[in-house]
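Read-outs throughout are calculated quantities, based only on the coordinates presented, and are distinct from any laboratory measurement. On a predicted model such as this, the values are computed, not experimentally measured, just so you know. Cβ atoms are built from the backbone, for glycine too; each structure is taken alone.
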Structure I
Amino acid sequence: MARSGPRQLDGVRLGLSLADILDRGCLPEVLRDHPKAVLPYLVLRDNFTARLFHQHTGYWTAGGEGLEPVTAQQRAAALDLLAGGREDAFSAAARTLVAQGDNALALQIIEPGLLRYPASAELAGLRQTALRRLMERYQQDDAFRFLIYADLAGAEIGPVR
């Protein structure tokens, strides 16, 4: 089997998005002979893949992402249009995604929802739930993501013993 870098570059050549490439979850066969290397590999894999992807795609991706920058407010307005101008549509979608364990995707619904409905206690609560679950997911193997989600959640992280 090919090393992980070339395999990930195959995804770039095929015009796959970063999310699609990451979803493939490349795990080289050589790791079968080196089980102690699996965890360190997994810790670095996604960040390495993202850097490789951006290095080889430049400013714009094959799907056109980046060609027309959109502000967070503009995206929120478009999603609100899809939601029929209803706060509860954002909440219902976010509740479903959180229940399915799709916390990162839930945040992509919650954040624009909060831009449109900043006083929404339900969206604020769902945001905290999603962030805490993402913190739990990454606490053991991705300190960077863990710390970013902790900061977004306003969580106090004590000293490591």
Structure II
Amino acid sequence: MNNFLNSKVQETHPNNLESKMKRVPIAYLHRHERDQFYELPPSYNSNLPPAVQQALKERNLFHHAQKLRISYDQKSGQLLAKIIKARIADLDIIFPRSPLDCRISVNLEMQFDAEMKEIMSLVTEARQPDRMKDRMSYTQSHYQVDLTQVTQNVLVNVRFPGCFSLDYV
């Protein structure tokens, strides 16, 4: 998929004189991001846009907490986005003879414009560990395809009987 998309970026580049058809350019962006996730209380759902509220109500998800994702650039630490993700549906695909399975999730995402101080006042529980993402984004007009490799720091508690415990991240 990555090779295919890279070839399309080259084909649609405005300076490509070999391209026989002029097409809308495909933009490419490669970022390394760190995501932090917070759970917003279900009471916050009434502040979501009406279309999102309706989608959640239709799927009996209106009284569930929605996630807030705050993304930073790994190198500079620059804030990239504050996004509320309202999960609408999942399709789990199981491959019995493979060590990997697949999940396709449909989410409605919207910008979250509150200040960090307000975000922290809304958070109800301890947040999950940060996720590190190596993301390649291909954008053409209103469409975007992201190829993302995700790693997550996992807290492991190792106990040595009668001695001490170590926590690794």
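Comparing structures I, II by relative contact order in percent (Cα under 8 Å, 6 or more apart), which one has the largest value?
Evaluating relative contact order in percent (Cα under 8 Å, 6 or more apart) on every structure, the highest lands on II.
The value 12.5 for mean count of other Cβ atoms within 10 Å over residues 36-43 was derived from one model only; which of I, II is it?
Derived from the structure labelled I.
Comparing distance in nm of label points 7 Å out along Cα→Cβ at positions 68 and 84 across structures I, II, which is largest?
Largest one: structure I.
Given that helix-only ellipticity at 222 nm (-39500 (n - 2.57) for each DSSP H run of 4 or more, over all residues; to 500), derived from a single structure, equals -4500, which label among I, II identifies that structure?
II
If distance in nm of label points 7 Å out along Cα→Cβ at positions 76 and 92 comes out at 4.0 when worked out from the coordinates, which of I, II was used?
II
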